[in-house]
Structure 1
Amino acid sequence: MLNSTAIQDALADLASRSDEIAVLWLYGSRAKGTATPASDFDLAVAFREFEKDPLERRLRPELLAQAWQDALGLAEGRLSIVDINLAPLTLAHVIIRTGRVLQANDRLRLIREEQRIGSMWEIDHLYHQRHFA
């Protein structure tokens, strides 16, 4: 069984060899340093291409999690992957603020995602909080 650091390194390597992944983040307890041995690995991905089919778009992160679990010999449920472009704004904001980039195959895309989510947070959340809370 691989330790947490080895698994994170292996995940970064898998992402670096994938043509479909632009950015891979680790978030949650593993990124914050509060994980227990039973904790899963919470990952967010920015895919290079937008999947037009809604079902395929919904399944893509789950299928990726299954493929990577198999590749690393991890038990089912040890990896949880979300598409950062489909994640609710509050989750996406947590990912970019408290998460850690494991692999950035496209540095410009990383910056764009951080700016997009930060701007949406300011416009959609902070504005309404200031004016209507």
Structure 2
Amino acid sequence: MEILKISSRQREQIIDITPQIQQYIAKNGYSSGILTVFSPHTTAGITVNENADPDVKKDIIAFLNKKIPQDFGFAHIEGNSDAHIKASLMNFSYNFIVENGQVLLGTWQGIFFMEFDGPRNRTVWLKYISV
């Protein structure tokens, strides 16, 4: 297993981790298998989305903030209830096909770490299974 270290700089931030994941595959010489990408956090998640237009990331954050505002009046009083809910709506893990040493993604797809309670130092766990 590999642990990626991620440092977010904002309370809510979408960070492209595709390059680090591809480096992990290349560094270990993995060819054909399944890669699990997992976020061990309750206020952050993983998603796959467009990586060509940065406005997509802005739109996702704006939409989530409109639907789940931080000042909603949640029972959980630590001030990050919205972050827990947003992370729950994202995935905490994904499985990816690795073929010919590359994670298979669509033309416009990237793998993103979704920070909802930053800035923080975070981790993402990677586990490769050869097939």
Structure 3
Amino acid sequence: MNQLVKIDQSPLSLAAHLAAVQDPRAGAVATFIGLVRNHDPSVTGEVSALEYTAHPDAEEVLVKLANAAAANDEVLALAVSHRVGLVSVGEVAIVVAVATSHRAAAFEVCSALVESVKANLPIWKREVLVDGSHHWVGLN
């Protein structure tokens, strides 16, 4: 099975993820692209960037999450990457692509993998606001 799994400081490429999941048996490829947005309803002020920091074992955890998703018999190929470092508003923070024979399975596995990454990947984010202030998200 084709599989691309990485944590990277470089900008993430949707094209690279689509290329990684090419399979002649695939009838569907579902993708998710998570972008940095300029606002957080729980914060006063405009967000200019997110700084993502990963635990040293984060890539190993991401591989396990990807393998769990790929264990679904309908998955033909899978790609998932998460960015670390300073990521500005409008830039890509996460990309997931899943190839299956039929669209329902592609959507289901893609969505489940995004939720699994969000819940289980040891990556933390610090919101940087336009005024120069910042705060950590999810460290309660």
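Any read-out appearing in this document is the output of simple, stated calculations on the displayed coordinates, not a laboratory observation. The structure displayed is predicted, hence computed values, not measured ones. Cβ atoms are built from the backbone, for glycine too; each structure is taken alone.
Table for the structure above
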{"item": "Read-out distance in nm of label points 7 Å out along Cα→Cβ at positions 72 and 88, computed value 3.5, structure in 1, 2, 3", "result": "3"}
{"item": "Which of 1, 2, 3 yields 19.2 [mean count of other Cβ atoms within 10 Å over residues 40-47, calculated]", "result": "2"}
{"item": "When mean projected area of the Cα convex hull in nm² is computed for each of 1, 2, 3, the largest belongs to", "result": "1"}
{"item": "Per relative contact order in percent (Cα under 8 Å, 6 or more apart), the highest-valued of structures 1, 2, 3", "result": "2"}
